[in-house]
Structure P
Amino acid sequence: MKMTATQFSRWKAKSITLLGMSGVGKTHLSSRLRQAHWFHYSADYRIGTRYLNEPILDNIKQQAMQVPFLRELLRSDAIYISNNITVDNLAAVLSFLGKLGDPAQAGLPLAEFKRRQQLYRDAEVAAMIDLPEFIAKSHDIYGYQHFINDSAGSLCELDDPRVLEVLAEHSLIIYLEATADNGRELLRRAEADPKPLYYRPAFLDRQLAQFMQERSLSEVSAIQPDDFVLWMFPRLFAARVPRYENIAREYGYTLRADSLAQVHTEADFIRCIEQVLETTS
């Protein structure tokens with residue numbers, strides 16, 4: 001959706017999609033707006049609770065069945081396992097996505113890793129296609145005036161034109177551009193706590209081959225999972241930046257992530273967006 005600052009100001013029921021790398025500030029900003037009575041639509045929450053709920057639970061049950069005490073309780077229906085995914089706690093989603101490598105270090109075989117990657121990708125596409133339905137629900141059922149779409153960091157990797165068409169038709173797309181300082185901080189976080197990530201299949205195949213060659217490895221099972229995630233992170237970051245820039249150029253607008261330091265209230269956010277529209281219209 002393209003509009004002028006004046007049109008945005010007069011837009012009575014604002015719907016905004018935030019794009020950008022995980023950790024750049026999308027969820028933090030969305031949570032602030034939620035406190036100002038915006039409907040917070042979290043892509044990862046929708047993915048985990050709707051589209052990956054059963055695979056996530058199956059994965060947890062499979063692990064639990066390896067423990068004799070828990071196996072007998074599960075088989076007799078004496079206990080049950082359920083998800084407790086929240087917007088602020090997506091550990092169950094990440095645990096399902098998993099990491100590639102040595103099974104002794106909780107790594108996954110390549111075929112299983114790719115299967116889960118595909119399931120996650122399809123779930124993210126579905127969660128974004130759901131956007132118009134949830135915008136309507138936010139108004140008609142929950143009584144919210146404004147709507148913020150907190151997208152997943154991998155949105156630029158989906159390569160499904162329907163997603164961008166839906167987002168552009170029903171929301172103002174804002175790309176939160178990471179600065180050099182942001183990039184260093186994201187790398188520091190990744191090093192401190194390497195998290196599972198989604199990779200485009202072609203990108204994964206190309207980078208995996210290079211990693212195996214550099215490490216002189218012949219089997220995926222010899223990969224140290226965290227080592228691979230850390231090696232991939234800066235390469236993934238570099239690959240995603242131009243993709244996000246292209247989306248912003250064609251469908252939306254760019255806001256430097258460091259601008260969020262000045263956003264403390266809903267009014268600050270509105271002014272920030274208006275300034276972006278004024279300078280790019």
Structure Q
Amino acid sequence: MRVVDEILKYFPNNIYQIFFNLFQENSKMIDEIQEIRMRTNRPMLIKMRERDLILQYNISQSEILQILERLCENSIYAYKNQICEGFLTIKGGHRVGLTGSCVIENGKITNIKYISSLNFRIAREILNCSTRVLREIIDIENKNIYNTIIVAPPGKGKTTILRDVIRRLSNGIDEINFKGRICGVVDERGEIAAMYKGTPQNDVGIRTDIIENVNKNKGIHMLIRTMAPEIIACDEIGSKEDVEAIHYALYSGVKGIFTMHGKNVEDIKNNKQVYELIESREIQKVVFL
């Protein structure tokens with residue numbers, strides 16, 4: 001129960017016991033859990049791969065606050081910036097999304113008060129899941145990589161695949177004599193490396209530098225100026241600013257691995273900025289999951 005224990009420790013005793021008893025009776029469930037959702041004065045919900053399980057316990061506002069205080073190590077103020085982004089990353093790489101009443105100043109969220117919902121998203125690494133995708137990304141003959149976009153709908157494994165691609169390109173792949181490359185990851189929402197107090201909770205390789213909680217445009221520029229990466233990786237590109245930064249990286253001689261939401265070629269064509277990268281042949285491969 002290691003993965004679940006990393007989350008249960010933040011719960012008040014009575015809620016901890018509900019989950020502990022449930023998992024003791026249904027140990028196989030642990031491998032299927034994707035999310036634990038809590039909403040004020042509503043039943044708690046466990047989202048699994050194929051179904052949802054509703055727990056008939058209405059969590060209170062005070063219990064939500066207790067959990068938040070534990071997540072923030074009893075110093076909510078110290079985590080204010082993360083709270084304003086709408087999520088916290090905890091040990092183990094798990095992410096806790098949160099919603100409530102936003103306080104807006106000068107057009108920016110400066111606080112979220114009266115927290116009403118928490119969503120614990122279970123982080124799981126799947127090592128070597130990228131083997132088939134890597135066959136498309138790596139130019140075996142020249143021992144280099146193609147600038148690539150990995151495309152899939154939400155929840156289909158883009159980030160998991162990207163993480164493993166980075167790990168293997170960073171470490172090197174002995175069986176094909178591919179030497180490890182210096183990788184730079186712009187982890188805008190903390191989902192790739194899942195940094196916790198400066199330490200990545202997910203394995204992204206020995207030659208990988210991570211910058212998080214910054215938009216892709218700024219992150220790409222910072223990494224290229226300061227860390228001289230050979231490969232840049234970003235999750236879920238799409239905006240005009242993202243594409244401008246990718247132009248900058250590719251014209252600087254840096255290779256790129258990116259992901260975006262989509263089901264087919266039409267979805268890519270509908271994003272004019274991204275499609276421009278493909279038409280200009282700056283992006284050399286598009287892989288659909």
Structure R
Amino acid sequence: MKRTIIKIDEEKCNGCGLCVQGCHEGALQLIDGKAVMVSDLYCDGLGACIGECPVNAIELEEREAEPYSEKAVMERIAPKGEHVILAHLRHLKEHGETTLVKQGLDYLKRHNISINLQELHPTPKLGCGCPGSMARELKPITKPMVTPCSGNSELRQWPVQLHLLNPQAGYFQKANVLLASDCSAFASGNFHERFLKGKILAIACPKLDHNTDSYVDKLRSMIDDAKIDTLTVLIMEVPCCGGLLQMALKARQLATRNLPIKNIILSVEGEVKSEEWM
């Protein structure tokens with residue numbers, strides 16, 4: 001499957017080993033004086049090692065890789081002791097990966113491994129790559145009505161651009177997903193209340209975005225791996241926007257599950273022109 005995973009530039013790598021220390025999952029080792037990825041299974045793609053590299057030899061890329069396995073990571077790090085386990089679980093929690101945290105805690109319980117869970121508190125860490133792309137779940141903020149036009153945000157996660165999203169993120173598990181064209185939120189005055197409420201958001205532009213084949217694979221992964229419940233595609237009436245629906249339909253065709261897909265088309269004035277299940 002295609003997913004976000006780290007890439008190491010061996011020419012830049014100076015063998016300092018800081019990234020190995022920063023990777024609590026044990027995906028990296030120093031071999032012949034260079035940092036090397038030992039297994040895709042151990043790399044969660046969240047980029048904690050990037051901020052540790054003093055020569056910018058590590059970056060995130062999207063490529064074919066084995067799915068990340070929390071079970072495999074726990075089997076690898078459990079013998080290293082409580083401090084390593086806690087560092088790993090904190091790392092997942094800071095990135096909003098609540099499902100993976102639960103899997104890790106379930107592993108510890110099944111194997112009678114006791115740790116001090118009071119230390120498992122989220123602490124902001126902005127040194128792992130781009131802070132703006134750090135995955136996180138958002139809590140609804142209720143504000144008093146100030147004007148007839150004011151309202152509450154229904155956004156439940158970050159990031160939202162499909163290029164940056166990890167289809168295996170915890171917030172996608174069995175979720176209702178809204179795949180919206182970039183322009184739709186600007187055309188619709190009640191986007192949050194009408195279309196986004198109760199859904200996880202992904203935005204994309206089939207005309208301007210590149211490598212849309214990866215979008216199809218991400219949507220397929222949401223359907224098969226995250227087992228999302230429904231997918232709503234919100235597009236504009238302009239012809240190029242139809243490409244977003246075609247991506248969703250192709251992803252469903254490639255998936256093993258037959259997911260309900262709703263297609264909503266907005267006029268440039270923001271009115272709903274059509275709404276149908278496909």
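Values quoted throughout were computed directly from the atomic coordinates according to the rules given, and no laboratory measurement underlies them. Fair warning: this is a prediction, and the values are worked out from it, not measured in the lab. Cβ atoms are built from the backbone, for glycine too; each structure is taken alone.
When distance in nm of label points 7 Å out along Cα→Cβ at positions 63 and 247 is computed for each of P, Q, R, which one produces 2.8?
So the calculation was done on P.
One of P, Q, R was used to calculate Cα extents along the principal axes in Å, for residues 111-190 alone, giving 54, 32, 29; which?
Of the options listed, only R reproduces it.
If helix-only ellipticity at 222 nm (-39500 (n - 2.57) for each DSSP H run of 4 or more, over all residues; to 500) is calculated from each of P, Q, R, which structure is the one that comes out at -17000?
It traces back to P.
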